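In what follows, structures are represented as structure tokens.
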Structure 1
Amino acid sequence: MINSDIGIKAVGEMILYFNGGMPVYQHHKKDYKSFRYITSMMVDLKTVNHEDIISTFKVSKESVNRWLRTYRTEGGSGFFREKKSTKHGHVLTDEVLVSVQELLNLGKTPKEIGAELDIKQDTIQKAIGAHRLTKPSVPTAPLMHEKTQSERSKEDSAAALGVGCTNVAGRIEAIQKKK
């Protein structure tokens, strides 16, 4: 029961709504559009109140208010209209995408491309994230051969000694200047 007048009953895969024992509406268990429509219609007609819907169906107050607003502004058709398709930006047209991709392939960064083509860097980054553009992987430089400690020691021992070890007079003069 939703309240003392309105009741619900699940019969197989269908949900039936009753008013005083008489069936008034039914929908499939997974038909959420019809559920939103009938519950908002009952709230609008004042046969039930918000709290009845919230407590019976365990939905949020915000959801009930949103459904009621849709019902009052668009009517029942507001629940059954086709969803709007996803909007694509107007900045990265097909022609611009081609030129941006060419610049990416040349190794330019999104920041450089944005400055050159007067496009926000973030727009280019989002297109890369959405796989509308591909950022080529940076070629790695060949690794230099790292020398071992013994190879470095041999090089150090073969190198000429600095003047600090052989210039005794200069060392003595430096010490005397410090004093």
Structure 2
Amino acid sequence: MTFTTKKIAKMGVFTALPIVLKIPILQIPNVEFFTFVVFTSGFLLGAIEGGVVGMLSMSIYTVFNPYGLAPLPITAAQVISMFIIGVSGGVFFYLKLFREVALATFIWMGLAGLVLTLLYDFLTNSGVAIVMGRFLPVMLAAIPFTLTHLISNIVIFVLLTPVLFRLARLERRGQFA
């Protein structure tokens, strides 16, 4: 893990990108490209770098969220979740769970979207439950939003798999500037 100027610049772009992509679709609850972009940063730049991108991007988004700053337990859950998602992208690359665009790759990516979204929603909804003081009612009320989030992220992960692999090829060739 070396933090070159070029890598830091890429991390900066990956930190800004999920925030910029969220703004136009802010009114659509639980549809976001945040998770995929942070996962991609880990996949392309490395696990630690992806974790840092996840923490920074979610911290910035949370502080400047047009709906206001979330209470500390929710903010902590969001930031920790995005750190884990960024690290997961790097782990997926390291484990070589997929190397080429094939049916198995799309299945792995759909599963990644599913598991990482479940983790994010469980942690953030737990943060809400801490704030509200009621676990079960919060979790039950969150079901429709979690389902929307799951479906949208599975679709985003599957549909953008070719983009991830194109970026990975460019990165390997040194053409991803």
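Each reported figure results from applying straightforward, stated rules to the coordinates on display, with no laboratory input. In this text the structure is predicted, and so the values were computed from the model without any measurement. Cβ atoms are built from the backbone, for glycine too; each structure is taken alone.
Brief remarks on what is shown
- Per Rg/Rh (Cα atoms, Kirkwood Rh), for residues 83-130 alone, the highest-valued of structures 1, 2: 2
- Structure from which 0.90 was derived, FRET efficiency 1/(1 + (r/R0)^6) of positions 91 and 107 (r between Cβ atoms, R0 = 25 Å, to 0.05), options 1, 2: 2
- Which entry (1, 2) yields the derived value 2.6 for distance in nm of label points 7 Å out along Cα→Cβ at positions 123 and 147: 2
- Parent structure of the calculated result 16.0, 52, given that Rg and Dmax of the Cα atoms in Å is the read-out and 1, 2 the choices: 2
- Taking relative contact order in percent (Cα under 8 Å, 6 or more apart) as the criterion, the top-ranked structure out of 1, 2 is 2, with the highest value.
- Computed over structures 1, 2, distance in nm of label points 7 Å out along Cα→Cβ at positions 11 and 51 reaches its largest value in 1.
- Computing distance in nm of label points 7 Å out along Cα→Cβ at positions 3 and 35 across structures 1, 2 gives 2.8 for structure 2.
- Of the structures 1, 2, the one that -15000 was derived from, the read-out being helix-only ellipticity at 222 nm (-39500 (n - 2.57) for each DSSP H run of 4 or more, over all residues; to 500): 1
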